[in-house]
1. Ranked on distance in nm of label points 7 Å out along Cα→Cβ at positions 29 and 61, which label among I, II comes first with the largest value?
2. Give the label, chosen from I, II, of the structure having the highest value of mean count of other Cβ atoms within 10 Å over residues 21-28.
3. Given that helix-only ellipticity at 222 nm (-39500 (n - 2.57) for each DSSP H run of 4 or more, over all residues; to 500), derived from a single structure, equals -2000, which label among I, II identifies that structure?
4. Here distance in nm of label points 7 Å out along Cα→Cβ at positions 13 and 45 has been calculated and equals 2.2, so which of I, II was it run on?
5. Compute mean projected area of the Cα convex hull in nm² for each of I, II and report the one that scores greatest.
6. Any idea which of I, II comes out highest on distance in nm of label points 7 Å out along Cα→Cβ at positions 5 and 37?
Structure I
Amino acid sequence: MPTKTISIDLPAYEALRRARRIPGESFSQVIHRATWRPEEKTAAALLAALEELPLAAERDLADLERAQRDKTPPPERWNAP
């Protein structure tokens, strides 16, 4: 069977080593036995993901506030003569 070499950090290696059922069990067997949780699709998961995003720049926020206040559409750039 073909194999592939991968690099993992020490905590991942130790987790695999601890997950062995018997001393001779291979890491491939441990991984095949693993169950992978599907990604959560909840409002809490969305909020957690949003917390990882960078904050908007002050200039961008000012532009958005100005656009809401003016309520005029931006100039049409694509159909300009």
Structure II
Amino acid sequence: MPDIQIFINGRKTSATTQTSVAAAILQAGETAFRTSVSGQPRAALCGMGICYECRVTVNGVPHSRSCQIFCVEGMNIVTT
């Protein structure tokens, strides 16, 4: 599968269309996907969309479960 270009927190990186957004975030070296109400960093936990810990903003849509979305060309992802 050919590489595509995506943006994570404004930084351009590459992924494939078979890569989940959660995996792409981790591959880019990001460890905090969001911040809890008490200020603690959170990241993907279950990997199947049940825990909601992996929520990020994808193309302007907040609270997107990154483990359930596959990367597409030009996708803009914002964590925390």
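Taken together, the values in this text are just the output of simple stated rules run on the coordinates, not laboratory data. Model, not experiment: these values are computed from the prediction. Cβ atoms are built from the backbone, for glycine too; each structure is taken alone.
1. Checked I, II; max of distance in nm of label points 7 Å out along Cα→Cβ at positions 29 and 61 sits with I.
2. On the way: I: 9.6; II: 20.8.
That would be structure II.
3. II
4. Derived from the structure labelled II.
5. Working: I: 13.1; II: 4.8.
When mean projected area of the Cα convex hull in nm² is calculated for I, II, structure I comes out on top.
6. Checked I, II; max of distance in nm of label points 7 Å out along Cα→Cβ at positions 5 and 37 sits with II.
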